1. Check the numbers for relative contact order in percent (Cα under 8 Å, 6 or more apart) across I, II and tell me which is largest.
2. So helix-only ellipticity at 222 nm (-39500 (n - 2.57) for each DSSP H run of 4 or more, over all residues; to 500), computed for just one structure, reads -23000; which one of I, II is that?
3. From which structure (I, II) was distance in nm of label points 7 Å out along Cα→Cβ at positions 47 and 71 calculated, if the value obtained is 3.9?
4. Figure out for me which of the structures I, II the number 37 belongs to, where percent of Cα pairs over 18 Å apart was derived from the coordinates.
Structure I
Amino acid sequence: MIKKIILAVLGFYFLIMLQASFFVHFFNYASSIVLIAVVLINFFEEQKSSFGIISALIAGFLLDVFFSAYIGYWVLICFLISIFMKLIFKRYVWQI
């Protein structure tokens with residue numbers, strides 16, 4: 001689990017640097033790539049795993065550090081997206 005968390009931190013850091021330096025010329029959204037990565041991690045994770053929530057918190061914190069004026073804004077958004085996806089999957093998809 002520690003290896004996954006370290007890889008998530010490095011991966012999100014790379015995506016944020018790529019977005020802040022290169023993709024800012026093509027897209028107007030501040031966090032489109034990182035939010036897509038959070039959604040994909042939550043979409044493809046196992047039912048019992050909590051890595052999606054942890055990765056959402058990591059991504060939100062890094063987005064707050066690099067893009068936001070208020071600490072906690074992106075953490076809350078990423079966390080709520082992750083929880084919402086978990087609830088939808090638990091209620092409608094993983095009914096075995």
Structure II
Amino acid sequence: MTARVIPLLTAASAVAPGTAIYQPGINGSYIYQVTGTFVGTVKLQGSLDNTTWVDLAEHTAEAGGKVDSWLYIRGNVTAYTSGNITLNAFATS
């Protein structure tokens with residue numbers, strides 16, 4: 001499998017979940033980065049069934065971190081006032 005950056009949110013500017021990304025075969029973790037100048041809250045979420053979502057991380061400013069892998073991942077803007085929010089992830093093994 002070729003490693004690649006996974007865009008989860010790109011310049012998001014409203015309260016809404018991003019598109020779920022199906023990532024079978026990832027047996028490691030995700031390194032993620034939140035960027036942008038914004039007033040709001042963004043969550044990185046994981047799911048086993050693309051229906052029930054678990055919060056893996058939550059940020060109100062630019063940040064980064066590492067979380068365990070899930071079958072599905074997505075970004076979710078849960079509060080928004082202004083600016084643009086971008087969330088990218090990178091699968092590691």
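Coordinate-derived values only; no laboratory data. Every value quoted in this text rests on a predicted model; they were computed, and no experiment measured them. Cβ atoms are built from the backbone, for glycine too; each structure is taken alone.
1. Checked I, II; max of relative contact order in percent (Cα under 8 Å, 6 or more apart) sits with II.
2. Working: I: -23000; II: 0.
Source structure: I.
3. Considering all the candidates, the number was obtained from I.
4. II
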